[in-house]
Structure 1
Amino acid sequence: MEAWRADLPLREPYRIAYETIDRCETAFVRLVTDGHATGVGCGTADPAMTGETTRDTVQALEDVVRPLLEGEDPLRPAHHLHRLREPLAGRPAARAAVDLALHDLLGRAAGLPLWRILGGFRETIPTSITIGILPADETVERAEELVGRGFRCLKIKGGDDPEVDAERALRVREAVGPDIELRFDANQGYTVEQAVRFVERVRGARLELLEQPTPAGEPALLGRVTAEVPLPVMADESLRSLVDAYRLAHGELADMLNVKLQKVGGLAEALRINAVARAAGLEAMVGCLDEPALGIAAGLAFALAVPNVMYADLDGHLDLAEDPTAGAVVLEDGLLRPTDLPGLGWSG
């Protein structure tokens with residue numbers, strides 16, 4: 001096993017409700033076998049989202065994963081991930097890195113793309129692309145530019161002021177016309193009352209969904225918004241584990257779930273969470289952090305494999321100034337498709 005850290009700057013920083021982001025710190029792991037197959041994965045830590053740093057992730061890979069994996073059968077991912085579950089508790093990015101590497105190795109050994117191995121339900125999926133918190137004029141300019149590049153779905157970030165946010169969304173709708181899908185992500189920035197007021201104010205924008213309007217630590221507030229507004233409400237920061245998925249579904253606290261592989265610990269856990277969502281009749285979206293194309297390829301494999309992942313927000317690689325795994329996915333006119341190389345689709 002080899003593990004290393006990469007510091008990947010963004011071309012342009014952007015702002016969300018609780019921070020400004022200017023770089024992506026990622027841990028990579030490569031699993032080498034005594035045959036021809038290797039597997040590569042990545043773990044993107046975010047203290048606010050995964051509760052760990054990249055230093056924590058690399059250290060966990062070296063101190064925990066290496067001694068448990070080296071010398072073992074490389075084609076038993078479920079076995080290894082079960083053994084790593086307790087030692088990597090609280091380290092979802094580290095779990096995601098080794099999970100992706102094991103699945104990549106499995107696909108490469110089989111000579112098949114992972115999205116086919118996992119189910120192969122669809123061949124492509126449209127992705128949204130994110131507009132950070134900007135003044136209204138700049139938000140409209142960015143929206144028009146992205147639509148001109150072929151994107152058919154935009155996600156607008158907000159959460160500072162519901163009145164200002166509503167104006168931005170309404171102006172974007174006016175600028176891009178009726179055929180572009182618009183989503184809004186408040187990133188925990190609203191109270192229940194602000195979220196309700198925002199939805200009332202923004203009806204003319206015909207938003208597709210409202211993502212995580214209230215603080216993640218108070219799931220009951222999310223449930224109140226879900227019950228009070230006609231717009232579908234999606235849980236993001238409130239969903240970090242299989243237990244969270246069950247609580248959100250059982251309590252009817254959200255209409256939709258945003259499953260991010262780095263946040264939940266990889267593909268195996270994402271598939272379990274999706275089974276809960278499907279049993280509860282909830283639609284799911286596969287999301288991402290700022291992460292290299294290799295991580296996006298894993299999210300894409302998940303989205304293509306199962307029927308009820310109806311939405312994708314897989315744009316986290318597009319703003320990287322440098323990406324050592326560039327080319328792991330193909331983006332054309334807002335549609336993501338795999339490379340169809342074995343495993344996660346990257347040849348490195």
Structure 2
Amino acid sequence: MEKYSIIVPVYNRPAEVADLLESLAGQTARNFEVILVEDGSTVPCREIAERYSGKLDLKYFFKENEGRSIARNYGMERASGTFFIFFDSDCVIPVDYFAKLNAMAVEKPFDCFGGPDAADESFSTSQKAINHAMTSFLTTGGIRGGKISLEKFTPRTFNMGFSRAVYNLVGGFREMFSEDIDMSTRIRLAGFSIGLYPDLPVYHKRRLDFRKFIRQVYVFGMSRITLKLLYPDTLKAVHWLPAIFVLGVVAMLLLAIFASPWWMLPLGIYLLAIFISALVSTHSVIIAAKAVPASLIQLGGYGCGFIKAYFLKIILGRGRNESEEIALRKGK
């Protein structure tokens with residue numbers, strides 16, 4: 001049986017860390033250690049970590065603030081497991097996660113794996129609505145771990161694991177946006193196997209503030225162009241869809257103003273489909289109603305970030321130069 005090292009970077013989230021550690025303390029399989037790396041928090045979780053030190057094989061480290069990628073690398077350097085598991089500090093882990101992982105790793109082993117994220121029953125209606133916007137096939141094409149997906153699965157660090165052998169060859173994370181997609185791409189290019197365990201979700205607490213949420217997805221859209229500069233072949237049709245959505249909505253608005261309001265009908269049908277999809281999956285009218293603006297934010301924020309970065313970095317050529325791209329590929 002593998003020994004897993006769970007590595008979690010933390011920045012000013014003591015309450016979330018308490019929920020995460022409580023869920024890990026309740027696991028039905030316990031072949032893991034927990035490594036918390038406090039990345040220069042002004043509101044540290046040391047007291048929370050000490051509270052769980054008797055319940056878990058837990059190591060707590062405090063370091064200066066350098067970013068979540070460097071914090072993860074710091075944790076891997078101090079880990080003893082044969083596999084490294086990465087969760088975000090705002091995740092809650094189902095009690096049978098490691099019991100399932102032990103079985104899946106024997107039945108279908110991968111060098112690098114990931115699972116989907118979901119919403120726990122205890123989450124607020126806004127969190128559940130944002131979760132739907134971030135995981136629905138209608139808004140993301142299933143690329144975050146859906147059983148049906150428009151793109152090859154790419155593990156992300158809210159629910160990701162890879163072997164020590166991967167780390168020894170590929171190295172650690174780079175300090176950049178979408179660093180987990182970059183890491184997964186490097187692992188794939190190195191020839192390691194990557195797979196999805198669709199029945200191995202984590203419960204991911206979403207940002208309650210829609211303003212923070214739009215900023216988050218806006219950065220995701222911009223970082224997709226950075227990834228294209230690093231790996232030109234990784235930009236797929238599905239990544240263009242939010243940008244096409246934004247441009248389509250602008251075109252429909254102009255046509256509705258200057259031609260006929262019927263031009264807004266396609267958008268209305270699409271939003272109705274999102275509402276019905278959320279209603280079917282959550283059985284809540286409130287969540288379904290909130291999923292509509294959450295989906296607009298998700299698509300609009302990502303699409304605007306994508307368009308801006310494409311215009312600046314691709315059309316105007318204000319991206320990294322060739323020597324910088326080579327340095328990034330080498331992890332310098």
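A few remarks follow.
- Value 21, calculated as percent of Cα pairs over 34 Å apart, assigned to which of 1, 2: 1
- Origin of the derived value -11000 (helix-only ellipticity at 222 nm (-39500 (n - 2.57) for each DSSP H run of 4 or more, over all residues; to 500); candidates 1, 2): 1
- Which of 1, 2 yields 15.4 [mean count of other Cβ atoms within 10 Å over residues 80-87, calculated]: 1
- Entry that produces 0.70 once FRET efficiency 1/(1 + (r/R0)^6) of positions 40 and 312 (r between Cβ atoms, R0 = 25 Å, to 0.05) is calculated, selected from 1, 2: 1
- With P(r) over Cα pairs in 10 Å bins from 0, in percent, for residues 112-255 alone derived as 10, 37, 37, 13, 2, 0, matching label from 1, 2: 2
- Among candidates 1, 2, the computation of distance in nm of label points 7 Å out along Cα→Cβ at positions 232 and 264 that gave 1.6 used structure 1.
No lab work stands behind these numbers, since they all come straight from the coordinates. What you see is a predicted model, and the numbers here were worked out from it, not measured in a lab. Cβ atoms are built from the backbone, for glycine too; each structure is taken alone.
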